[in-house]
Structure P
Amino acid sequence: MHIRELHPWDLTVAGAVQLQRQLAQTVILSPLRSKPRFVAGLDCAFSTDTKRIIAAAVVLELPDFRLAEMTEAVLDVQFPYVPGLLSFREAPACLEAMRKLRTIPEVVLIDGQGIAHPRRLGLASHLGLFLDTPTIGCAKSRLIGEYGDLPTQKGACVPLLDKNERIGSVVRTRTNVKPLFISPGHKITHHQAVEIVLNCCIRYRLPEPTRLAHQKVTSLRQKMIG
């Protein structure tokens, strides 16, 4: 898969913050033109010594969720831990896993935030700009924002707001199970992001593409320990 070369990674913290603000201005929330056939899931994790980042990309073919391709990457961590700048630690390995794909996904679901971020550039938005592909942030926890009461049944959805700006959606993907925090990353709308995530949650809380990517990352991490 082709990856755009947007910027180098050897940045200072101040430089990363400034770049984040600049890149956020280029994120587009536009509707998909057609239903996706190939949907990717992308997840990453740190090794136990936190010196390496492990990433896995899984491409599924809809509507039967057939596994089309799976790739992986392991890179040394080059950027310090700074809240709000996690994409500068995680994105290089994620991009390396995506670069290895021969099956080009029309949408990428990412375990992380999209625009639901203080500077509106979470991991899913950052990666979306590099990939020039629609991306969706599928986070297990809230980073910022407030929301109202959420019904307990699957499919329930309320807006996630930051100072009256909608930055995402809180979505119940299984009845009586903790919700996910869904936000557009790039080139997709709030409504379509929620719709695609719910369509991909066939049995579990997590959408199938990111669930399988998480399983792969976990397996790779355990092998590194062994």
Structure Q
Amino acid sequence: MLVPEVPLPAAVLWDMDGTLIDTEPLWFAAEAALAARHGVAWGPELSEGLVGMPLDVYGATLVEHGVDLTVDQVVAELVAEVRGGLVDGVTWQPGVRDLLTGLAAAGVPCALVTMSYRELAEPVVAQAPPGAFRVVVAGQDVEQGKPHPEPYQRAAAALGVPIGRCVAIEDSPPGITSAMAAGARTLGVPHIVDVTPRPGLSRVPSLAEVDLAMLAAIGAGQVLDLLEPA
């Protein structure tokens, strides 16, 4: 990795699903299977509309479409299904492990900021490079989930760093909104859904194209856009 010419961010705050690891296929499969067990029509467009949202929104949406369970029961079934897949082995997004290793070696703390529950974050942290994450903010830890700024505000506070000196990495519109509203320098990386341009938002097609120098530049206030115009 290139040596940055400007100071590194005070911290890097990572979204999990779709950004750090490729869990969306697990979620999509769990949602479709649950809907099928209850005789409910469910297509990928419905799953795509939930990407980045709090889990109670997942549950409420399935209930609204006819799943005969409570929201809490739906969430419990989805979490159990996805957790089994994560324990079996995490699929890291391209470039992620190299970045985590480089940040740890450079002494830059990282936080995992996810609307998934802690029992889903734990197997991910366990399979990450040693010492990669100092803080985990999960769905149960906040009163207001993404797109509200609370998750990212909590992560920066837990690390003891100013949010304005953090870089947040996200793949979904709700997560990007949350990070930017919190005041973090934000890098959008598309996965299942598009990352559309916003003032102040940096964008790259893949984290495989990101190094410490790029994170330092974003943390210093540069806006980098490597995506083709829509």
statement: When distance in nm of label points 7 Å out along Cα→Cβ at positions 57 and 161 is calculated for structures P, Q, the one with the largest value is P
field: Structure responsible for -13000, with helix-only ellipticity at 222 nm (-39500 (n - 2.57) for each DSSP H run of 4 or more, over all residues; to 500) calculated and labels P, Q on offer
entry: Q
- line: semi-axes √(5λ) of the Cα gyration tensor in Å gets 24, 21, 17 when computed on, of labels P, Q, structure P
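When distance in nm of label points 7 Å out along Cα→Cβ at positions 33 and 209 is compared over structures P, Q, which one is greatest?
Working: P: 1.8; Q: 3.5.
Max of distance in nm of label points 7 Å out along Cα→Cβ at positions 33 and 209: Q.
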- prompt: Which one of P, Q has relative contact order in percent (Cα under 8 Å, 6 or more apart), as calculated from the coordinates, equal to 23?
  reply: P
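The numbers here are math on the coordinates, done by the rules we state, and not lab data. As the structure is a prediction and not an experimental result, all values here were calculated from the model. Cβ atoms are built from the backbone, for glycine too; each structure is taken alone.
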